[in-house]
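Pasting the structures here.
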Structure 1
Amino acid sequence: MSEKTVYWGTGRRKTSVARVRLFTGSGAFKVNDRDLDNYFHREDHRLTVNAPLRATKTLGKYDVAVNVNGGGIAGQAGAVSLGIARALLKADATLEAALRENRMLTRDSRMKERKKYGRRGARRGFQFSKR
């Protein structure tokens, strides 16, 4: 049995963290030991996850295995997308131009703002009462 080359990529989005492994193969896609369609039910999330593979025209060339945790489904989809893009970059450095052109190598740094003391939320104060 021949050893497969494994390319690792880590993606983060909001509070989600995805650890992505890329193998040369036929295009099998597993997320937390489940099929892609079984894990991401919405079409826009599946499009987000597959975006780096479509942008680099490598959709059927790699098998993808992902462990993702934390956050919600949308954040997890963004984290998986970034992880795949970083793993593709390690697999083939010539794909960097296509990935950068589509802004897939930049981490989305937007996070939830923390709640402050003396307020009801991050920014909203309490309702003012004149009397």
Structure 2
Amino acid sequence: MPTPISSSITNRRLRVLIVDDMPQVRQELRVLLQLADELEVVGEAADGREAISQAEALRPDVVVMDLEMPGMDGFEATRQIKARGLAEKVVVLSIHAHSDNVQRARQAGVDVFIDKASRYKTLMSAIVASR
């Protein structure tokens, strides 16, 4: 049985897992997120299966998830992460921000959907809002 996320996350840095199939995107997100004192990037994953495995091992507070990935996509990975209680929040960061994907993402359990064209501040606000 998964350990519930404690309310103590307000007293420490938020642990973030980055999931995207593009290594360059993961690296850029890591660099940007590590600029924030209140965040700690604890891991990365390149697809949905790896995301679930990393979430089980690392117990992040927030998963920043891409939707379109080979193998298991972000929709299914989100469903499983949320169903197993492996993260408090899933924030989708996708270039596919049309209404069908937003609706599918919400049905999968995504907490926040952000277009990849959005500003860094939008992503930071979505992540930190879980406090």
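So here's what we get for this one:
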item	result
Source structure (of 1, 2) for helix-only ellipticity at 222 nm (-39500 (n - 2.57) for each DSSP H run of 4 or more, over all residues; to 500), computed value -11500	2
Structure responsible for 32, with relative contact order in percent (Cα under 8 Å, 6 or more apart) calculated and labels 1, 2 on offer	1
Winner on mean projected area of the Cα convex hull in nm² once structures 1, 2 are ranked, highest first	1
Distance in nm of label points 7 Å out along Cα→Cβ at positions 39 and 79 from the coordinates reads 2.8; which among 1, 2	2
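We did not get these values from a lab; they are worked out from the coordinates using the rules stated. Since we're looking at a predicted model, the values are computed, not measured. Cβ atoms are built from the backbone, for glycine too; each structure is taken alone.
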